[in-house]
Structures are given as C-alpha cells and as structure tokens.
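What follows draws every value from the coordinates through simple rules; no lab data is involved. This structure is a prediction, so every number in the text was calculated from the model and none was measured. Cβ atoms are built from the backbone, for glycine too; each structure is taken alone.
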Structure I
C-alpha cells in the first residue's frame, strides 16, 4: 500500500497538470492548432543561443570527472562565486560563494529550505493566491500551511491579516513576486513593511521567523517594474531562484538558494541546506547545468515576446468584458470568472480553451491563463474567447 501522504496528494491531484494532459488528449482529437492550451507555465521563448553553445563547449572541453563527477552538495564553488558576484553587482548586496547553495530548480530549493528549518507542527504562512505545490512542500516536512486570504483588487499581501496569523508556532512566511498566478509585483513599500513586521514578531517570539522568497519570475517584468531584493529589507530572508523562466530551462532543473550572513544562525543554516540537499535525494544540482550557468550568468531571455502576448491578450479580454488584473511580471493573466468557476472552466473547454481555476491557488472565483505560448495561438484563440464572453459575461 502506498503512504497516506502520497495517497492524499494523488486524490487532490494537480489541476494544472491534469489540464495540460487534457490538452494533449484534445489535440489528438481536434488537431494541435485547434486546441488553445493556456494551462502550463512552460516557456515558449527559446533559451538564449549562448546556452546551447555553452552546452557543446563544456561537453567538448571539460574533463570527464570535472564534468560528470560528484562535487560538494552545495555545488561548484566557481559557479556559486559567479552567482554571488552577479547578485552583488546588481543589487548592492554582499554575498560570497558560501552564501549560495545550488539547487534542483526553485522547487528543489524550497524543499531544501523547508527541510532545514521546519520542525513537526511548525506553521508556514502563505498569501493567497499562491502556487499550490507549496502545500505539498510544507506537508513533506511535517509543517502546517496557514493561508492569508486574497486581497483583491491589488493582490498585494494583506499584512494586517498576516500579523494576525502569526503564532508561537510560526516558523516561516513564503512570498512569490512576481506572483504566480496574478502577475503582480509586490511593491517596495509592501516588502519594507513586511520586513518590519517580521522583525518585530521575531523579537517578540525570541526566534527568527524566516522569509522565504520564491523568485523564478524575477527577470520577467514589464513597464519598468522593479523587483526589490529582499535581503536588503529583512535579514532572515532565504531567496530561492530558478533559471527555468529567465533562461527558458524548466526541464533542466537548476537554481539556487541565497542566504545572507545576517540571517540568524546563518552558518548552521547554510550547512543544513547542504545536508538537506543530500538527504532529500538530490545529492547535488546537475553538474552540467551548473557549469552552463557559470558561463551564461549575464544571459537573458526575450521578455519582449511575453510582453507582446500580454498586451494582446489583456487588451482583447478586457474589450470582451472580462475583468482582468494587468500583470506586471511573470507570464500569467488572472481573470475574474463571470460565472461560477468550475462552470466557467468547463464552458471554456467547450471552445477547446484550457484554463486553470483559481481554486488551485486558494483563490476561488478566478482563472489563470498562462500566456507563455506562441503569439499565433493567442490570435487564433481570440474569436473563441469572444464567444466565451458572449455566453458568460453579463
């Protein structure tokens, strides 16, 4: 018999993955070009040319043991130094290689961070809407999820409600900006106040409340939006980053944790994260991918392509009468459901439009549209979105 925890995960399932699989099924029936799958945040913009060139060069020129062998659980020191130097130059922080832990993507990084700090029964606060997998990550280490309700129409974190949610068992707060699913970028004022509250509450509690910042979309922003670097506002911050979106490498699973010296018990925390990387079964982040990042540290994906998609979709849907949040970052459009959410998702599917309901993000009454797809697909889908609006928008 499988474990109770995994059984629960299977029963809950993943609406995002389920819809993605449904898209594959429908494409076999109606043809790929006649299915409009907006379910999965799978980057459509190619990785920078330099990434593919680096793969070939590294594979050709690197000694086999250096390329494919084991290294420290925390990763290659040269790669970690390159990342630390990059962060220092961009954000005015003061990291050394020892402050960086290479991880198997942002998901691996969050699991490592939680494994390193959470005891059985500890509470982790999240702000709805949030990426639903946080529930599983927290449950994996025996923690308890505490949800701060959504704060429409801005969807900035409601800090008053967060403060009320803090208890003697609170060990961490997770934030995600730019946000999946809303595309909202949390403002500097919000984050400064967040840091102030957590500092006060940590002192009151006599123990650090860690702020875990999940940042896979940090580089994907529009209209000159700025994404503040949180260790400047709160010492007990653990930054989790992934190159899945910024370099269009979701399948390569490469990212890092950045932990400042100023964090409480930082030396032991860094050691713990290295050990957690091993005991969770990652052992170390993929060696080839680490070396690619070292050579491509300044490369960026073409955000203008996502911006073009964003403008087309947002302008069209608002014209049709849908109520949408204008995204400042990431590549998702969060749309208020004009009818009951499940019925709206089902109605959209009648037009071969695949959306993910807000329930998956603890925010019922909305749907998420992932616009990291081809511009052509969005254009082809618009007549059907218009028909959907005609049948649902009052």
Structure II
C-alpha cells in the first residue's frame, strides 16, 4: 500500500500537527510505502528519506494568514499515485490541491482543528472543506469533543473515528540524569514551582495565569516563546513579588522533561478552542504531574479529567486559576493521587504505539470505503 500524507510542514519544524504527522508516518513505514508531502520553508523543493519515510518538501512562495502557498502541490499529488491520501486539516492549499488533482485514491481527513480566528477567510473556505469531508471515506479526530464542538463535523459524525494523540512515555521517564537536573532546578527556588510550556499565543491565556500568580506563593516558570511574549513580560514585571516569574525561552527536550519533573503543578490556561487538544498535558501527566486546565470547547478538558488527573476551571478566570493552583499546592497527597492517575491514563490511552495501530486499522477499512467500527465516534463515549 502506498500512503500519501498531505501536511503543512514536517520535523525538525516544530509544531503539534508536525509531530503527529511524523509519528504516524514512521509508525507505518515498515508496513507500507509512506510519503509525506509538505511545504518547504523556502522556494526550493527537497526530497529525502527520513525514518523510513519518503519526504518531499515542496517549495513555497509565501505564507499569508499562516497558510503556506505551494503552487506545484497538485503536480506532486498526481505524481505520487497513492492508494490512500491522508489530508491533515487545517491546510487549505493542500486541500484545494487534492480536490483539483483528479486523484481516485481512498481519501481520509485527519481533522486536527477548526479555523477559529480568520472568520472571513473561513467563510470562503468552508464550501471546499465540506466537499472534501463529503468525499472522505473517514474523518479522524483526536477526541470526541472535536465532533461535539465543531459544527462542520457534526454533519458527518457517522463517519468520524476517534484516535487520541500519543506520546512516548519512556521519553518522560525519571532517569538518574533527569532526576539530578530536576533537583537542581528545585534548589534554585525556595518556592514550589508552577510550570507552563507552550507557544506564547493569543489563545493560551497566559495573561490570566500571570494575574493569578499575584495570589499564589510559588514560582511560575514559563517555557517557550511567541508573539505575545513581550506583552506577558511587561505584565510579569508588575506582579508584586519580585522574581516570582521566570522566562526560560525554548528549551531542549531533555531540559523540558527535567522542568516537568521539577514542578509541583502544570498549568494550561488556554481561552480559545484554537487549543484543540493540548498534547503538553500528556507530557506533564506522563511525568506524574497534576494538571490545571480550562473548560474550553475542545479536547483539552477531555484529556485532563477534572477530579481525577487534575482540576479544570472556567477559561479567562484568574480567580479560579488561583484557587485551583493553591488547592493543589496545599495538598501533596492530592497532587500525588492526580499525578499517578494521569500517568496511568497516558499509558492506557495516549501512546504513539496505540495511535499508530488504531490509524492503521482505520486505513485498511478506508481502502474498502468503510468506517472502522472499533474507533467509530459514538456520542457520549469516552474513546
């Protein structure tokens, strides 16, 4: 079987969709011929083998509204002559290239997230998206909440399958090196550590987390960078307790894992459903840490289960964030209980191995024009 993935970019480019794309491609490389067709970050087109995957980075001419413009993508879709094509949505240019390619391959859409912010553009794009969803043999989502809260998916709920994203738990193990580095991070602060890891974007709600820290006796460490960083830094300077907020910038993977093990509480304060899943929650849970997240209409509150693996508060509510963080900081036994439950949930439901096998089963059925019954979306079912 020749499998063609249509993605935006591919690692080492960093991003959640890109990581999932790589993991899926490499999971199936030993069973099939796998091709990843993505945009390059320059005008040139490059082809290479990476992890058993044939990778074609097609030259782009620009990125308006964060959409890579790749004029020759349709040509490469035709040239690849795949048996199955998987489109990773949102990716408007790739979707339009597929629709005009004339391909007769079995078609699968992995619907990672909706377009939330560019409403005018989305109104123009929606008819083409509906046409693709109608043509798809299967639509894959990472949580049942994707279907519940995405109007365009509700029309096609009968052919949606739920395959949660996965991590590799062994990458988050507390090895002697990680334990030693985590101990060093803890010793650098006389206060307990509250941690955020992610991109400093409008939908992350970091301004509410910084405000919440005015009433929390802890050190907040913010790992990452992004367009809102300058604004958040200025806000942090006005927090009464000097030095209680630390900005680390981007960190290597090993250092990020050490910070996850060093913290007492992990917080994901997102305020918009642009945060479609929150894979970073899985990483914190894999390290045995309780999570505080928000009740946004996405997969985020499905991943972190309120009262079991952490606490969930209303989005944009600094007071509620303060209360949840303080409640966990004051109760070590509760933190331990939530952390153990979170690690067990990751190992049972959210691994790359499980994700790859589930998607393989779905592809085999999709080639026959069928929806895999084992993963079919059922309203109210915790997949």
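Ranked by distance in nm of label points 7 Å out along Cα→Cβ at positions 192 and 264, structures I, II are led by I, which has the greatest value. When helix-only ellipticity at 222 nm (-39500 (n - 2.57) for each DSSP H run of 4 or more, over all residues; to 500) is computed for each of I, II, which one produces -11500? Matching structure: II. Can you tell which of I, II yields 5.9 when distance in nm of label points 7 Å out along Cα→Cβ at positions 96 and 352 is derived from it? Value 5.9 for distance in nm of label points 7 Å out along Cα→Cβ at positions 96 and 352 corresponds to I out of I, II.
Ranked by distance in nm of label points 7 Å out along Cα→Cβ at positions 80 and 240, structures I, II are led by II, which has the greatest value. Structures I, II were compared on mean count of other Cβ atoms within 10 Å over residues 200-207, and the highest value belongs to II.
One of I, II was used to compute distance in nm of label points 7 Å out along Cα→Cβ at positions 256 and 320, and the result was 2.7. Which label is that? So the calculation was done on II. Quick check on the output: 24 is relative contact order in percent (Cα under 8 Å, 6 or more apart), derived from one of I, II. Which one produced it? It traces back to I. When distance in nm of label points 7 Å out along Cα→Cβ at positions 72 and 344 is computed for each of I, II, the one that comes out at 4.9 is I. Out of I, II, which one gives 2.6 for distance in nm of label points 7 Å out along Cα→Cβ at positions 32 and 136 as computed from the coordinates? Derived from the structure labelled I. With distance in nm of label points 7 Å out along Cα→Cβ at positions 24 and 248 computed over the structures I, II, the top value is the one for II, the highest of the group. Looking at structures I, II, which one was Kirkwood radius over Cα pairs in Å, for residues 48-143 alone calculated from, given that it came out as 16.3? For Kirkwood radius over Cα pairs in Å, for residues 48-143 alone, the value 16.3 is produced by structure I.
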